[in-house]
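Below, each structure is written out as structure tokens.
Laboratory data are not the source of any read-out in this text; all were calculated from the coordinates shown. Since this is a predicted model, take the numbers as computed values, not measurements. Cβ atoms are built from the backbone, for glycine too; each structure is taken alone.
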Structure P
Amino acid sequence: MNFTKLEIIIPVFNEGEKVLNLIEKFNQNIKTNFKVLICYDLDTDDIFNYTDEFKKYSFEINLIKNPLRGPLSAIKEGFKKGNSEAVIVYPADDFLNYKLLDKMYEKFIDGSDVVVASRFIKGGSMKNCPLLKSFLVRIASYSLYLFSSIPVRDASNGFRLFSRKLLNTVNIESKVGFAYSLELLVKCERLKYKIDEVPALWEERSEGESRFKILKWLPQYLKWYIYGLQTSWIGKKEL
């Protein structure tokens, strides 16, 4: 059996057609040995309408049932069920960045335990974002870069690579949304593991309902934002 170098976790909620199209993009563009873990909430999810199509691919595509509900629990279950040396969490509706995955894995091979897909460095962009969301994301990311030792400019993007070493070392405490991604980033910095970034593109989804809940998730993001500042300014090193 070939060892899987990279697992791509895709949390889904009735996005079967998008996922099928995305998997075809992976097939055409990713050179790294990989498999896909599709994490779903309900047995009625429309992803099951497309499972016969998955059989034509040479790489593994596994369906993983979320024991609870929501993206955080789905992603954590994907982390738990995986065994590759690196994991990328990838949005089901992102058709702009699939060509980045090999580059992110190369950064991992060079020693990085978190590789951030950054919207706020040269070559990256964030378009059509609602004003409040854009303001909060930009000010949090810029200030954390400016006032902490975290060496990346996009602290909040959930699309990133994590090493299995980091996932096996850190207990994820976040309870909602995509706050886990910021949590893993700041804990990676506290452990003095290597962090890197690559430029990525982002556009607000034009159809469907966004699962990003600003007011509900803000306290969790704030908790890990402060944790990141503490790492740099207070010298608090224990996890």
Structure Q
Amino acid sequence: MRIGGIQKCSTIDFPQKLACVLFTQGCNFRCGFCHNPELVEPKQFGNCLAEEEVFAFLEKRRNVLDAVVISGGEPTLQPDLETWFRRIRALGFATKLDTNGTRPDILQALLQKELLDFVAMDIKHQLQTAPYESISSTSPSLDAIRKSIQILRTGPVDYEFRTTLVTEIHRREDVLAIAASLRRARQWTIQSFRPQKTLNPQWQELRPWSAAAMASLKAELAEKFPELRIRYLGFLN
């Protein structure tokens, strides 16, 4: 697997667990607000971490860390993702996948084989072609994304849907449409865009939703979700 980086300790990437995060190289989206361009654009890829180097680190942290997150990029593009999750679980760690939901077959297989304890799936925009393309700069299969949503809603593990809000891209009615597409979901996190570092430099001129606007949205939608959270500039409430 192409591991482009590792965050050795995180308290926010896996709920109620101390985790490390492995970042895979390669993505099938080109989201303008992506803050990991070195994991998306091949010309910016650095050297990969060796597999045994990663597992030697995990072996030493077995009594310190609770969980391992595989993020990206888009991890489901990695052909040996299942093998890695098997090795990680064999070390006794809980496991989490971060995904854009474009490969529901991979997601379903990992869940059926009981290789995941938590999944976070990004919902970029309302599920219509033009809005989604405005974020991803690609033409994703919305049917595949809808299937992934359904797999998580009806599946056996905890999950979180996440949406990053940009003032110039997401209108209030867009967010209400996203909420409708996620009805009956257990958990949805709406988070503010951070313009400091972006795949598309022009997006650094765009603005995050204000804390007041996000709080108002949460109050309006709170009854529709068992857990609706706001992450504003990295702070969760």
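If you work out mean count of other Cβ atoms within 10 Å over residues 40-47 for P, Q, which one comes out largest? All intermediate terms of the calculation are to be shown ahead of the outcome.
On the way: P: 16.1; Q: 11.6.
Max of mean count of other Cβ atoms within 10 Å over residues 40-47: P.
Looking at structures P, Q, which one was mean count of other Cβ atoms within 10 Å over residues 120-127 calculated from, given that it came out as 21.5?
This value belongs to structure Q.
Using FRET efficiency 1/(1 + (r/R0)^6) of positions 16 and 200 (r between Cβ atoms, R0 = 35 Å, to 0.05) as the calculated read-out, with 0.90 as its value, let me know the right label among P, Q.
Numbers: P: 0.90; Q: 0.50.
Computing FRET efficiency 1/(1 + (r/R0)^6) of positions 16 and 200 (r between Cβ atoms, R0 = 35 Å, to 0.05) on every structure in P, Q gives 0.90 only for P.
Could you tell me which structure in P, Q was used to calculate relative contact order in percent (Cα under 8 Å, 6 or more apart) as 18?
Values: P: 21; Q: 18.
Only one of P, Q returns 18 for relative contact order in percent (Cα under 8 Å, 6 or more apart), namely Q.
Using helix-only ellipticity at 222 nm (-39500 (n - 2.57) for each DSSP H run of 4 or more, over all residues; to 500) as the calculated read-out, with -12000 as its value, let me know the right label among P, Q.
Numbers: P: -12000; Q: -9000.
Source structure for this number: P.
Taking 91 as the value of volume of the Cα convex hull per residue in Å³, for residues 8-47 alone derived from one of the structures shown (P, Q), identify that structure.
Considering all the candidates, the number was obtained from Q.
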